Structure 1
Amino acid sequence: MKKVLLPLFLFSSLSVLLLLYQWGNYDNADQQMADQNRPASIEVEVTLQQGTLSVQYHFKEWEAGPYQVVLPENGRSITCSDECLSETETNHFMWTAESGQTLSYQVNTQTPVKWTGWTLQFMKDDQPIYPKYDLSFRDYDERDRTWIGLTTKQSDIVKDYVRYYQFEPTTSPHFPLVLLTDPSKKVWDTEDWMITLSGNESWTVDMKRRVEQLSHRYPDMLVEIGAPSSGSEGSYLSVKTVDQLEKVLFERQVESNYPQPSPEWAVSALSSLFFDDGSFEASKSGRMAKQMGAAFTEEEVQRLKQELIQYEGETSLLDGADFLLSDLYGDETTFFSVNADRKGVTPLYFTHSEPLVFGEKTLSGQMIDFQSEEYLPLDPVVKEAGYPLTVFEEEELYRVELPERSYRFFLDRSTFILNEQAFGVAADLLQKIDGKLYMKREFVDDLLGIRTYVQEDRILLQKK
């Protein structure tokens, strides 16, 4: 009998443990679902009447304390139900917050069929925060036509004097509202984006595929395709065609990721690299894009694009682009930074980190990679080798004397003169980059008789 009871006891114990484990999993799953579906901490009520938006933020559950509030540029008359606001600078306020308070203000616009930059922006300890909010909208001006917003409409109710909308909650800092003035426009809710398409166009399978891919890569947005012109503000974007969509998205995302001011050509150079068809313009940005395209594979270019989109930090775009280019190549470049204050284009090159060592002496300058070729700084190399170097600036001519022969090298020419009479050919022999003269590594060896050994911690130069 005991032999029978023991297995039954063990089986019962195991069953109880499994049951407890399953209940634990259910509890965790319930908690995760609760986090995802937690109620919004703010109710935002928007009323459109006689061309003016009246906005109220009702704070149901809110952590008490000091916050910074930024009123939209065209906002006015902001008040707090508890007199809890003090203005620190134009449109910037210190808010002593508590649950149950209401912030109210009004917004005017020049385009009554589109409302974009009307929301409040919140910060705590100088860092932006993005609380979850519900949004309801009452329209007393345009009851016969419908509005779309950043998120899905939960209700759209028409009454005698007002049209009422309720939208799904969001944490987006912006909530564009667009009036559908053209009833033939098509509306597509991708769950990430809200998109309108001109009535003259039709969705194709390829268009939908491309748009869905982009919607997963970029923040929530309201996008109008088939608009007369391209433009963007906050979470609103308009483009003429789908082909323009990713380029415009990339440019605004990069500008958002790198808020420090940067030259216009910097974003344009990167945009040209990723989205132009290879026929780069002769402009500064086009020439920079062409050089980057020649230095990297298509796979590396796409990786660079993704890293620029996903970047989060405080560096400038110039420094950020240089860092990513350096990381991608494996050696350092200052391509963007060095061109910041120059009208022309200093070419793209990468600097080896290892010091140049000739015998026991560390030389000034470093080996560089330029157009997939290695170059050495000519002046310090020939001086340490004991070879006199004479420079004829006007002729861009450089004379190097060796014990048994001499050379005349020319900048931007593929020929040289040996012993004042014989001609030789050496493609891309010299390059003058950022004010410094470089000679291709293979010709330092072949012509000057100086061999180069790349080691783990240095680049060693020796005479043959």
Structure 2
Amino acid sequence: MVLKSFAFRLGSQVSSSIKGLFIMPLIINYAGDFDYMVWSQIQSTTSFLVPALIMRMETGNLRYLAKRTNEKLINSFYLATLGLIGFLSVLVLSVILLFQNSVSNIMFGSIGQTSFVQLFVWFLLSSTLYSYCTQYFRIKHNIVLLSKLDFVNNVFWVLLSMFLFGRFDSAISYLLLGITTFQACIVGAIIFKITQNTSLIRIIKVSRYVRPVLAYSIPLIPTGMLLWIMNLSDRYFILHMLGEQPTAIYSANYQFGSLLNFLIAPVIFVVFPIIMKLWDLKYEQRAVKSIEKLIQYYTLLGVLALILIVICTPFVIGLLAKDSYILNDYSLLYIGLGVLVFGFYQLVLLVLHIKKKTRVAVYITFVGAVVNLILNYILIDLMGIEGAALSTLFSYSIILLLLIIITRKEIALRLDSKVWIYLLVGTLVFMIASQFHIMSLAKILITILAVPMVYFGILVVSRSLKKQELEDIRYLFKV
């Protein structure tokens, strides 16, 4: 069952990345750099505000409700919290509309883009409700259905984009309206399903469960915002310091670096509630071992994925967009390394989750965010886009180091020495592969075949990759 859930979640994650790679060239080639900058800013700002508007309760719900089987209690609780989230969302969005000229200047570099601000407000509302309502199925351990909903949503984005761009002058506006409407329909259907098995009296009764969930979740809000500063605030610095086109170029390349999330997001999504449940049921050693094996698995495949992404991205992005969107190898390497390091941070952070000490993460990410803001201001001015990628990498490295130091006092994770061998071999393979100028489809295909063969070949010959490692990966899906 866990393996099936992982497979479906991986498929959903793949469709999400393909969605971005499909929409990117359509906007750039048919609408231009400015529209792609607008699209990127709306997406990044939405990813910042959605976790805050839902008060990170999706994580708190998992931590406190995942082991409960009373469907009426879960449904009633979800409706009670949905009302709270809806009220907060309307309040925040009203403030955005009240100051839409200022918001337009901050998001798009001009006060004359208030129409996009208005579209952004409705898009943000539908995205917030969609994000929270679909998480209902995660609590119900129905990740397959949740993944199917996300997949259908992603496919709709792509099909609508293909229909609009090249046919309509205001395609970006119609795209946002269409997505908003579609997500609202899904939200309505989920709410209808939940209300079938509850009542107003029961909703009022379960209100007492909201306080402990909020106590767990609210510290995660500033953590999420501070992580957003490290991950996405560089777009705002680039927009106001370098202009619209560099912002579009950086956002496009970051999409490829983010492909590394394939390896971490589906696994954490599926395994997180299971590890929490194991810990609560006193299978503590098994929960800790699962985290250790996750780190080893992520290192093994993450290093390989990073090599392929950095080497292949220049050709692919030139093919999909424009040659002017191609960044130098160092910028791509910094972007990819940043995403890889953040993946390690997410895995080690599981220790704080099982110990219910999420407040600690606030202080860690605060330090990282301050460092990131300072470095963005200095390095983007000195190095341009490359400075933005480098500042993100430095910030993620700092919070990972701080997290490791702090969590060792709670649970000392014991990593296999082979993790360092994976990193060493990966560095060697990258140094060799980066010597070749790969800017043709034939060379790309050869690279995709040759690099994994060399990487795994060296590991097998050095006896760093054996049958036991494969058994360890299988162990993760038996928890």
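Only the coordinates and a few stated rules stand behind these numbers; no lab work does. As the structure is a computational prediction, the values presented were derived from the model and not from experiment. Cβ atoms are built from the backbone, for glycine too; each structure is taken alone.
Observations
- Origin of the value 1.06, where Rg/Rh (Cα atoms, Kirkwood Rh), for residues 241-376 alone was derived from one of 1, 2: 2
- Among 1, 2, which structure scores highest (criterion: mean count of other Cβ atoms within 10 Å over residues 81-88): 2
- Structure responsible for 40.5, with mean projected area of the Cα convex hull in nm² calculated and labels 1, 2 on offer: 1
- Origin of the derived value 0.25 (FRET efficiency 1/(1 + (r/R0)^6) of positions 97 and 353 (r between Cβ atoms, R0 = 30 Å, to 0.05); candidates 1, 2): 2
- Relative contact order in percent (Cα under 8 Å, 6 or more apart) - structure with the largest value, from 1, 2: 2
- In this comparison of 1, 2, the computed figure 2.1 for distance in nm of label points 7 Å out along Cα→Cβ at positions 121 and 225 is attributed to 2.
- Origin of the value -28000, where helix-only ellipticity at 222 nm (-39500 (n - 2.57) for each DSSP H run of 4 or more, over all residues; to 500) was derived from one of 1, 2: 2
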